[in-house]
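Have a look at these structures, which come just after this line.
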Structure I
Amino acid sequence: MMDFEDQLRRALERKEPSPDFAARVVARATRPRRWMRWFNPRVWASAGMAASLLVGALGLEMERRQRARQQGEVARAQLIQAMQITSTQLDKIQKKVQGALR
């Protein structure tokens, strides 16, 4: 245990910095950091604009799909109605033809 305490004491005792310590600190502090780019207001403004455009585009696409689905439903209803009318007319014609053949 005494050896550990001695090692700890030696590791924590005050030491004079190297002569180029101040120059290294200043050089490192003035170097641009990659992560600092994310704090740039332009980055956030650009991201906000991109998100807004994406949401707008998705909204327009959803509206287009809904309109296409509604048009398809209208076309389906018209087709069913046309087939019913045709079926009714064919039934009338078939009855006339059968009556004429008898």
Structure II
Amino acid sequence: MTVLIVRGAWNIHEKALLAEDRLDQAKAELADLQSQKTSLSASIDHLSTPAGMEAELREKYHAVKEGESVAVIIDPDADNATSGQSTTTPPISWWGKLLRMIGL
């Protein structure tokens, strides 16, 4: 009889621990969702203004107004460094020199 009472109490204890863990997980998830809600609300407020929409369009789609132009600046040294190529030009062969002399 005592064994049954202890076993029942132990089962209730395990269920209480499981419920407490689930409550902690739910609280953490609620905090994450509230943080996301705050972030999304701020984004909505920003995008609700004409300046916010324009800024987002310019950033995402590289859009420009009529009369504006886009300048793309490329650093050749950085490009060669990332591709592993050397910045020196290869030597010209005698055939290349001959073609250059006759203007081809």
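Readers should treat all values here as calculations from the given coordinates under stated rules, not as data from a laboratory. Values in this document were obtained by computation on a predicted structure and should not be read as measured data. Cβ atoms are built from the backbone, for glycine too; each structure is taken alone.
If helix-only ellipticity at 222 nm (-39500 (n - 2.57) for each DSSP H run of 4 or more, over all residues; to 500) is calculated from each of I, II, which structure is the one that comes out at -29000? Spell out each step's value before the answer.
Working: I: -29000; II: -24000.
Comparing all candidates, it corresponds to I.
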When FRET efficiency 1/(1 + (r/R0)^6) of positions 39 and 63 (r between Cβ atoms, R0 = 25 Å, to 0.05) is compared over structures I, II, which one is greatest?
II
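A value of 2.8 was computed for distance in nm of label points 7 Å out along Cα→Cβ at positions 7 and 23; which of I, II is the source structure? Can you show the working numbers first?
Values: I: 3.5; II: 2.8.
Computing distance in nm of label points 7 Å out along Cα→Cβ at positions 7 and 23 on every structure in I, II gives 2.8 only for II.
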